[in-house]
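So, here come the structures, one by one.
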Structure I
Amino acid sequence: MQHIYKPEEHWNTETGFPAALAIGDSWFWYLNDSMLGTLVRHPDMSVDHSNVQLVGYNGARLQDYVGDGRFADTVAHFLQPPYAETFSEFYISGAGNDAVDVRLALHPDCSGARSAADCIDDVRMDELLGDLAAALDLLVAAIRAGTRATVLPRPIFIHGYDYPVPDGRGFGFGLIRSGPWLAPAMDRCRVPADMALRRDIARELIDRLNDDVFAPLHDPDGHVIHIDSRGILQNSGSYTDDWSNEMHPTNRGFERLFETAWLPALRRYGIAR
């Protein structure tokens with residue numbers, strides 16, 4: 001049965017126990033659809049892997065899940081026996097909110113910027129990436145510690161995002177409103193209203209996250225898999241077909257990301273057909 005357990009839900013035999021633990025941000029929680037929703041419903045997913053335990057919250061930062069972070073206790077709860085031994089794979093999505101919280105590591109005044117490099121504060125960017133790498137290292141280590149008694153490998157899949165478009169569109173569903181996130185951060189740093197420049201800044205941020213934080217952890221022999229999703233979705237022209245708002249894909253976008261980047265990685269472990 002296809003089911004995503006929320007942190008407060010109790011497992012039951014009728015629904016089925018979860019095969020995976022997913023720790024992440026709104027890309028796993030998004031109300032309209034999400035990467036996890038696409039994953040559990042996809043016809044190529046093995047029925048034995050279509051139940052997932054979710055630990056994550058919209059707006060959560062990667063650092064919230066480790067150390068003294070506000071959700072670290074919830075993560076630790078699911079990484080202790082007997083829960084940890086139940087999971088055959090782990091999914092991680094995080095870092096986007098961390099970047100927004102520090103205004104994308106931009107200079108306070110980018111009004112004279114002509115390129116993304118002109119606007120990015122290298123010192124702040126290095127601090128951001130260093131903090132994220134340390135948090136992700138701790139999270140991977142905690143998963144490994146929780147599953148050290150198991151015999152079979154427990155793969156950890158790290159989701160790398162795609163290039164967003166900072167067009168000022170937020171999320172809206174009924175009375176629920178959230179965002180925008182990227183355009184306001186750029187506005188506060190006086191980035192010129194040049195969409196090509198703003199796209200380049202967003203692209204640089206995603207590239208740095210993937211190349212400097214996620215990719216160094218990629219270790220197929222150690223069963224840590226960086227899922228590189230860059231360049232799959234449109235970010236110009238009819239990009240709104242793929243992007244519901246500044247930060248989140250449409251249903252079609254999530255499906256394209258999943259089929260292009262996720263399925264090949266999951267198939268290697270028999271998680272998908």
Structure II
Amino acid sequence: MPLDYATVKDWRFDDVRQRYEQKDTMLYALGIGLGQDPEDTGQLRYVYEKDLRAFPTMSVILGYPGFWVSDPRSTVDWVKVVHGEQRLTLHAPLPVSGVVTGRTRNTHVIDKGADKGAIIVSERTLHDEDGQCLATLRSSTFCRGDGGFGDGDASPEALPAAPDGDPELRCELRIPSSAALLYRLNADRNPLHADPDVARQAGYPRPILHGLCSYGVAAHAIVKTFCDYDAARLTSLNTRFSAPVYPGETLQCDMWRMPDGQIRFIARAKERGVVVMSHGTATVQS
């Protein structure tokens with residue numbers, strides 16, 4: 001059944017004020033695989049209170065308005081929604097602890113057709129207590145059962161594809177078997193990521209990793225490869241989710257530096273040879 005365009009486009013989100021502590025900052029970093037080598041001082045700075053730093057993609061779990069499409073008033077068939085894209089622009093380093101406010105609005109509601117679904121693009125800005133904007137996040141939700149409502153918004157500019165051929169650089173990071181159980185303590189406690197029975201009911205052989213955890217692992221690969229673990233140099237990270245990742249797999253991130261300095265990447269679940277993230281772009285400061 002088609003969604004109601006006006007209801008979704010004009011959905012009112014309350015501001016979300018969130019306090020987080022140093023232990024939350026460390027838990028997020030552990031959840032995306034930092035600290036697996038406890039003697040690597042580059043990783044240690046994100047998981048140990050001595051000279052602690054916040055990993056920038058932690059922005060995705062802060063000020064989150066919740067799974068609002070499950071509200072019956074949204075008119076969205078929430079059972080059929082999946083995370084399509086995630087875009088992040090960082091304006092200032094995240095504090096290692098503090099209070100932030102997330103402000104969310106829906107910017108695009110796109111009709112792909114009666115049999116092709118719809119896309120909702122939401123924008124969230126993250127602000128510190130002084131009102132400074134720390135990050136802008138844009139998330140695309142693919143609503144597989146909600147197309148055919150008629151006139152909608154035009155799609156935002158598409159993310160560019162990675163070049164053909166062999167990558168300039170490659171980074172492989174093993175995802176711990178317990179990664180989903182650890183990452184879910186940050187925010188998303190959907191049983192799909194923990195309960196084997198729920199995963200099988202959803203059509204998966206076992207629990208899958210959160211898409212935003214895979215996203216964080218890709219950021220880890222880029223920061224390791226291009227920034228020597230100085231994550232403050234990462235200023236943007238965008239990608240399209242194309243397949244689930246399973247805990248225990250190896251994420252293979254293939255990367256190209258473009259003439260304009262932009263980094264493009266794709267990520268595969270190495271053991272299966274499946275592309276799990278495509279159309280990836282990142283920018284890092286020199």
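Any read-out appearing in this document is the output of simple, stated calculations on the displayed coordinates, not a laboratory observation. Bear in mind the structure is a predicted one, so any value in this text is a computation, not a measurement. Cβ atoms are built from the backbone, for glycine too; each structure is taken alone.
Suppose you compute distance in nm of label points 7 Å out along Cα→Cβ at positions 17 and 89 for every structure in I, II: which one lands on 2.7? Intermediate values should be presented prior to the final figure.
Working: I: 1.9; II: 2.7.
The read-out comes from structure II.
Which of I, II yields 4.8 for distance in nm of label points 7 Å out along Cα→Cβ at positions 97 and 161, as computed? Please report the intermediate quantities before stating the final value.
Values: I: 1.3; II: 4.8.
That value comes from structure II.
Of structures I, II, which gives -4000 when helix-only ellipticity at 222 nm (-39500 (n - 2.57) for each DSSP H run of 4 or more, over all residues; to 500) is computed from the coordinates?
On the way: I: -9000; II: -4000.
Answer for the origin of the read-out: II.
Quick check: 3.1 is what I get for distance in nm of label points 7 Å out along Cα→Cβ at positions 121 and 265, calculated from one of I, II. Which structure matches? Provide the component values of the computation, followed by the final result.
On the way: I: 3.1; II: 2.3.
Derived from the structure labelled I.
For mean count of other Cβ atoms within 10 Å over residues 41-48, find whichever of I, II sits highest and give me its label. Show your work: numbers first, answer last.
Numbers: I: 13.5; II: 17.9.
Comparing I, II, the top value of mean count of other Cβ atoms within 10 Å over residues 41-48 belongs to II.
Can you tell which of I, II yields 4.2 when distance in nm of label points 7 Å out along Cα→Cβ at positions 113 and 257 is derived from it?
II
Ranked by distance in nm of label points 7 Å out along Cα→Cβ at positions 25 and 233, which of I, II sits at the highest value?
Details: I: 1.2; II: 2.0.
The maximum falls on structure II.
By the measure mean count of other Cβ atoms within 10 Å over residues 57-64, tell me the structure among I, II with the highest figure. All intermediate terms of the calculation are to be shown ahead of the outcome.
Values: I: 21.2; II: 23.9.
Result for mean count of other Cβ atoms within 10 Å over residues 57-64 over I, II: largest is II.
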